[in-house]
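Each in structure tokens, the structures are laid out below.
Coordinate-derived values only; no laboratory data. Small disclaimer: the values here were computed from a predicted structure and weren't measured. Cβ atoms are built from the backbone, for glycine too; each structure is taken alone.
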Structure 1
Amino acid sequence: MKVLILTGKFGMGHYSASYSIEEQLKSTIENSDVTIVDIFDYTLPHISKLIYRSFSLLINRASICYNIFYNYTENGNETSKPILGDYFYKSLQQLLLITKPTVIISTIPYCSQLVSHYKTKSSCQIPLITCITDISSHSEWINDQTDCYLVGSPSLQSELIEKGIPRNKLHVIGIPVKLAFKSHHVLPQLHQENKHLLIMGGGLGLLPKSKKFYKELNNLKNIKTTLITGGNKKLFQKLHGKYENIDVIGFTNQVYNYMQQADLIISKPGGITIFEAIHSELPMLIIEPFLQQEMKNAQFINYHRLGRIISKQQLINIHYLSQILNDETNLYEMRQNMKSLKQQLNHATLDTIILSYQNCQLGA
């Protein structure tokens, strides 16, 4: 069986979901052949980095414009032709001839639009599975040639049904995360004197720059902090080894270990991070987002009572952070809500879906 996963680097969550899907398929389906392709690197290798830098500039410097467009297209036409559809059509056709997949999985809206356009124009019969990597029913994810959708929650499933997607095309599996988050035994968080705070997203400019914040955080009684700065080398060098009670980590592929050890996480509301925390049963403090799809993710957190949304002003209020970390009743309720949500996910669905299409043939 050959699986082609199409993705892009418009936020690394899409890429992360692709590798999580690959990991799961290879661990459960014998002789599975999985290929992950960034469609923009493949089609436009000389300018793909410029495209991604431009997108990053847009969401960081002109988020209002991005949000206006996002809201305007919320209930758009799912049959519309993707931008540069004909140009990417030839590239996709070439890719399919080389890889000969029996199923295509898309983790970004554009790839779903592109494959849907290709299937309509060429009468291709290769099944298309769209993995929605946010808690969003935005029309950009919906295409008439998508055979099924992998969605994060029952509430999202209901929203998509209201938009006309048949229930039998919707599979609630949660947003894909690494198997380590699912296989690790969640340790019971008992009443304990020492607390562990995990902060992620340092590479995204979410954290205060003042030394006062870190000094006060370091001085919190009975609280240890782990700060993951990711690719932000400047922040890592600024903080690493400077504070006794703040452990500063750069890039790491051991996030599941840090989540298992923590009592609370501070982060941005990315779809992947949310479900990593859910599988780890780790209560969340989410810094108030400014992008529309992250606002929807934050609404999901609020609705299921998985954490709290805080402003940057609340973030720098060290007394407020300490109160939340030491509120055992509230933390326990959040963990129980996460455990309940996990039980609503169909963990075997992905394998079942893929295997059901293994005999499909290339129809280009």
Structure 2
Amino acid sequence: MTQQSASAGKKVLIIGAGTAGMAAAITLSRIGLKVDLIDINPNWGALGAGLTITGPTLRALKQLGVYDEVTNQAYVGEGIQVCDPQGNPLRILPTPMLEDADTAGSGGIMRPTMHSIMHKYVKDAGIEMRLGITADAFDQGEHAVTVAFSDGTSGRYDFVLGSDGVLSKTRQMLFPDAPKAEYTGQSCWRLFLKRPASVERRTYFLGGPVKVGFTPVSKDHMYMFLLERCEQRWQEPEDNYKNLKQLLEGYDGILADIRESLTEADNPNINFRPLECFDLPGPWYKGRILLIGDSAHPTTPQLASGAGMGIEDALVLAEIFAEEANVEKAFAQFMQRREQRCRLVTQSSMEIGRLEQQRAPVEAQTAVVSKALELLKEAI
């Protein structure tokens, strides 16, 4: 049953049907808002090997109502195993949560699996979704926003959410002078693999020339990530396995086994992506249009919190709009609750990335992770 609220009956357009956009569609529809959801991709879906999930993200998924599906179809556990390049265990980083969270402290899931779970809830809510369409112009009035779409249609909305990612077109239209995404100096390799019994939890291999890690995504599978310091480039797919083998030289144990097993047949399953981010000054809104998720606070993957921050945005928005019908006041409250927490993630992630590129001592790298996770366990 739809919960009535101060904003029931308002109409909202959400631009971008990724994790944050779908989460916002779900939460706002539950408090009685009428939601239109669009995405630029006509072949909309989820790509990529896997998604690491922190305890705070699992808590957000529980609040969203999808935690049981995630635990049934993915991996949840506790702690992060830190190893040296030879595979020798060094320590386990705790993944703390508040006692009343009632969730695991860590996890991992295949991106298509997460996408499928959330899409089901969007469909069940009866939310209208249009694919292969963009918002090309906004005409903001005192009480509404009129949006012109790429298919020649238009719509009138009480407010608009831009959730269209790091390269957000909405952000470009709203804040033409905003900072652009910049290369961090690192690129990320990802590969989906069978999960050996010895991989019991999330695992880091630190102290070598590159950072390598495992994230279990089910009982039988995991994905490996490798962070390489390099000049920005775009990798030719046919060279993927050769370059990944070379980067794994000098590593022993399970990483040596993976290196030896790599063949040309693995090329399609190896993903390579330069890491980009930027710091968008607040406020993340203008008039009746607000940016959420990666459109407002994109982050590198070091803290594994990008998706979680987007889901938290959606939960906070629904909580605010349930009590506050005035859009400007609601957006101001959103910034008060979200800006500092999201900056903690982006700034900590970038700091970890800098330490990784400097090959800083293991203790220095893990200290930033531990401090950030301790702060993030606090309720949103």
Structure 3
Amino acid sequence: MKEKGQSSVAVVSFHIGKAFGVPLSHLTGILSTICLPHFFIGAYEKIHLSGSNDSKNISFFNYPTSPVFIARIVAYFVLQTKISFRLLLVKHKFGRVIYFMSLPPLIPMLIAKILNVKSYWLLSASPMKLSLSPDDKKSRQTGFSAKICFRLTDYIVLYSPILVSDWDLESYRHKILIAHEHFLDFNIFTVTTPLASRPPLIGYIGRLSVEKGIQNFAPALHRILNDRQDLRVLIGGDGQLEETTRTSLQEEGLAARVDLPGWISRDDLPKHLNQLRLLVLPSYTEGLPNIILEAMACGTPVLATPVGAIPDVVVDGVTGFIMENNSPGCIAENVLRALNAPDLERIAENGRQFVKMNFSFESTAARWKELLEKV
């Protein structure tokens, strides 16, 4: 329940794809039970925030994408300027700002500092690891802006304590708070098909982009499918590497055994997860991916790289499987190891119980209430 006298909160988010609508909706629902949130969202397309009961407090700003680097920089600068101007216009309505993004919100954060408004930067991924090439222009520009924002913000909110060292944030430890916006509806994400009754199908579901490691998953399939002639593969999602992935599968002669349905809607997601014997997530960088929690709730074992907060959830041989790295050889070896595990059903059930105990709406909302009231 909202308490009298609690400050309203402004939430600024530059959302980078369809999948980000889910965590943003979750944060909306959580904050709406604690205070009156105002949302300022930059997006490629308008998204529906399922957790909000008051659309009057949501402002959308068009954030066009472009393959040209300088055009993206200009669009991002314009977006930050528009949101900063709107923050100035409604500054009397809020006392804190939560920046929910990985890209550095430099201009809005400067405005918050000028207004003497408390800032929280909730990181869904490491801004330093968004680009996998440390020498490229995007990485240098992002890294420089991120360091300024780390100094400007009052608090940095991370999903897990392990991210402090993983993302090289030791010098900001005095600003670190631990919270996440993850919760599941266990009436929707539940087991409808027991693991033993599922077809021989493994899959990847998520954004088809470089940081997700999908470019390594496709080459790994040659060895996997040679070893398991009965196996089929689902690759669900869209993104910059969609056509590259299709071409790679065709060149390897694997297209007939791999289904690429494109983006999978949230309504259809539980059905697909209940068909998989294993979900593979070979990411280079993560915060805490919703798809892992959703799969585990559906009784689907998960194989993932130990990045972000994933090791807090996926413990090898206990609640899921961890692979040492995301090279094609390592992915193939670990997929076969997981599928051949004699206690696969027990591991899947352990994962389901873990998620059910730790990712309810009540526990997540209670943590945010404690965080906002304490600081």
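Overview of results
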{"read-out": "Origin of the value 0.95, where FRET efficiency 1/(1 + (r/R0)^6) of positions 12 and 260 (r between Cβ atoms, R0 = 35 Å, to 0.05) was derived from one of 1, 2, 3", "value": "1"}
{"read-out": "Identity of the structure behind 18 (criterion: relative contact order in percent (Cα under 8 Å, 6 or more apart), calculated), options 1, 2, 3", "value": "1"}
